[in-house]
Each structure stands twice: as structure tokens, then as C-alpha cells.
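Derivation of every value follows stated rules applied to the coordinates shown; laboratory data play no part. Computed from a predicted model, the values in this text were never measured in an experiment. Cβ atoms are built from the backbone, for glycine too; each structure is taken alone.
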Structure P
Amino acid sequence: MQGTLETALANPWGTLRTVLDGPLHPGGRAATENLLDRASVTAGTRVLDIGCGAGESLAVARDRDARAVGLDRDPAGERAIRGEMTQLPVVDDSVGVVLAECVMCLAADRERALAEAARVVEPGGRLALSDVVVEGEVPDLPDPIVDALCLTRSRSREKTIAGIEAAGFVVNDVQNHREDLLAMQDRIAARVDYEGLLGLMGERGQRLLDGIHEAEAAVADGRIGYVSLVAERSER
């Protein structure tokens, strides 16, 4: 059991995928549908899903007959290519919509990644993005929790929007997904016996359990949040 717990902590995203049995971002498929609607993704729209993961959002885009291709460090499934968001293997002005769900907070160089998104989007094209945001002072959390919540490089809502606009986009549609984040938190709590599992790990388990409670409090009071937005590429 101890080895199983250590493996789960070493790969928090893989563990979350097992627990949630679906998309890892708040709101799941419904949130992706909503974001694609706002970005006007319809039949024939050329979509590049960066950080496509297991391909759930690609499937949503293809269900509406979009010409969707995914990109990931470790691509899975069909019509997904290997690559980095900071160096997209895509020609200029060739994509109608860049989809980036909960991935910009993982970029080592967010400015470069956003500049690449602006480079590949055609004139009048759009960036459809969702991401973790932080406001005020976030608690000092254990590393597995920081990784699971994508907090290492997360920014405030204001700085997130400012960075997107600095890359050459005009942000014109922002939505707050606090309720989706709370629902995701409740769903995980209902499926995982934190007290029982972490109680097997002694003092380290108690630190992790305390960190989970601190993170839950930060989500509840808005210090950790989640937003989605659609931005249009401005004329160069």
C-alpha cells in the first residue's frame, strides 16, 4: 500500500485522471463545449489543441466536424503530434483557433508560448484558453498538491489577461468557473478517502492532509480560481 501511495504522489495528474475518469480541468466536457462555442468552432474550423493530453477535447472538437489536431509532449491517440507549446511545429497564420485548456500555467516560458499561439493563428483567428488563477496570498502547500493544482507558474486573472494581450490578442470574453472548480473538488473528495489513505503515511501523510485542507480553503475563498477566455488575434 505504501508503494502505491508513493506512486500516486509522484504522478498526481495520472492519479487525478484515474479518479475523475475524464478531462482533468474543471467543468469537464461541458466546459470544453462552452469554450468551443464561444470561440465559434464549427464544421471545418482548423483547431490546434496544445497540451492535448489524452485527447478528450480533440474528440469534442471533432464531434462538431472541426479539423482538429492535438499537440503534446507525449501525444496519445490519432491526429496528435509531438511538440512543445513554446516551439509549435506549425506554419504562420494557419490555424483558426488555438485551444489551450489548463496548460499555459505549465509553460516554463509563458510569454514564448503565447507568442507562438499568436504566430500560428490566422488573421481574425482566436485563442480559446482556460487556466488556473491565483489572487492574494496562496498557502505554502506540499509539492504534490502544488503540482496537482498547477500552481507552480500560475498567475492572477489580471496578469493572465495582460500577458495574452501583450502577445498580440484582444481579450473580449472572460468567464469565471469557481463553481466548476468547487464541484471538481467535491467530486475528488467523494471518491478519495484522504483521511484513511494519508493516515497510513504517518507525519508526512498528516502534512499532506493539512495541505489538502489549506488548498480547499483557498479555493473556497477565491485565492485559487479558474477562468476561461476567448481572445482574437489583433492585426500585426
Structure Q
Amino acid sequence: MLPTNLTKAELERYSRQILLLGGDAQRRLKNAHVLVVGAGGLGATTLPLLAASGVGCIEIFDGDAIETSNLGRQWIYSDDAVGKNKASEARAFLQSINPHIEVIAHDSMFEAGNFSSLEKITLVCEGSDNLASKFAVNDLALRAKVPAVISSLAAAQGHTMLVNGVENACYRCVFDEVDQSSLPSCAGEGILTTFVGFIAAHAAHTAITQIITTDREAGFWVFEKNHCRSVRIKRRIDCIHHNIP
């Protein structure tokens, strides 16, 4: 049974969302604890959408400092924040737009050792530019039986994947044989601000929908220029995730 602890201020703040989804859905969001890995291009849009939607606790990992070149697409940061830690600045921004949630910031990169257990985590969102980090989140989430939304982008291509259960395909099923050095990067090829927001908003929507419904089917979505398509991925029989106890 979900607690009925939405305050009068929260009921008013989320009234349009409650009108569409109902009170139980909003309480699920309030009770959720979402771990977000990366507060850069993708995270800078995903994070405020999670916060505005009413996710009760958001925990952020990012060890990078804000650079002037980030400001064109990482809109939650200001010129005055250049040189400061992304996770800490993101925390301040999220608290400013929604004082009803808890935000925890870690000024370090995420590593599997940071979380020996994800028992208190409802869902993980991964939006870093590091393939090793994505694999770490993938493996840890599968082991803990926690859903993960993993996203990536560069130039005019990107993707979002919902990893949800060992019976389905995981991120390694698609990218385990990919060499990090062969992947395109925003720094090397450029990126359009609106394209970043497009993919990040889809990642946030996927996360919110999973929290509300709890049993959404795993999926893989590919973005190319102005198009999005859903791709059905079969699990690889030899994938490492089948050996996770």
C-alpha cells in the first residue's frame, strides 16, 4: 500500500500530472530514489525533468567541472558556474525548481564499487560519455534487479535503452564488442543543442513511465537526425549478463 503523504503544496504542484495519471502514480514518483550517472549533456536535461515530475530522491554522480563549451547545451549551468563541479551545481538547480525533493550530489565519477548494493534505488539513469561506466551500470542493475535507462549520443545519432531484467537484452548484448576509441564524440564531431534535449527528454520519459508502471518492457530506441525508431533487440546467449547470479 502506497503512503498517502502528498502535501497540499505537492497536490497543487503536480495537479495536472495527477489529473492524467492519478494519485498512486504520483506517490510512486515521490517514493522513488533515482540514481543519475552523469550531469553533462544528457543529464542536464534529464535531471530537471525528473525533479519537476516529483521524483522524491535524486542521487547524482559526476566528477567533471563545468566548462564554457558546456553552456550551449547544458542549460542548467550559468556562466558563474564555470569551473565548479557539475553534480553540486546540478543539485542546487534542482532544489531551486522543486524544494519538495531530496537531491544528493557526489563530485566524483561513478564506479561499480560506489554501490555494492542498489537495494534502495528504484531506477538508474546513465548518460555519461564513457562506455565502461555504462557497462558498470548495466551489470550492477542486472545483479540488483533494478531497471536502468542508458543513453548516449554524438553528432546526429543517439540511443536510449531500458535494461529491465536478465530475461531481456541488456546493454552488453548490443555494445560489448565495441571499442570506446571507435565511438564518435560531441567534442570531436559537434552536437546540436536541441538534439541533446530530444534524447534526454526521451530518457526521462522512459524512466518516469517505468517508475509508474513498474513492469515496462525492455526496449531500445535509436535517434537519427529528426527520426526515432524502436528496435527489437534479442538477448545474446553468450552475453555476460546471463552469468550474473
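When distance in nm of label points 7 Å out along Cα→Cβ at positions 66 and 122 is calculated for each of the structures P, Q, which structure yields the highest value?
Details: P: 1.4; Q: 2.7.
Largest value of distance in nm of label points 7 Å out along Cα→Cβ at positions 66 and 122: Q.
P, Q: which one has distance in nm of label points 7 Å out along Cα→Cβ at positions 74 and 178, as calculated, at 2.1? Answer for the origin of the read-out: Q.
Ranked by Rg/Rh (Cα atoms, Kirkwood Rh), for residues 138-201 alone, structures P, Q are topped by P, which has the highest value. Looking at structures P, Q, which one was helix-only ellipticity at 222 nm (-39500 (n - 2.57) for each DSSP H run of 4 or more, over all residues; to 500) calculated from, given that it came out as -10500? Only structure Q yields this read-out.
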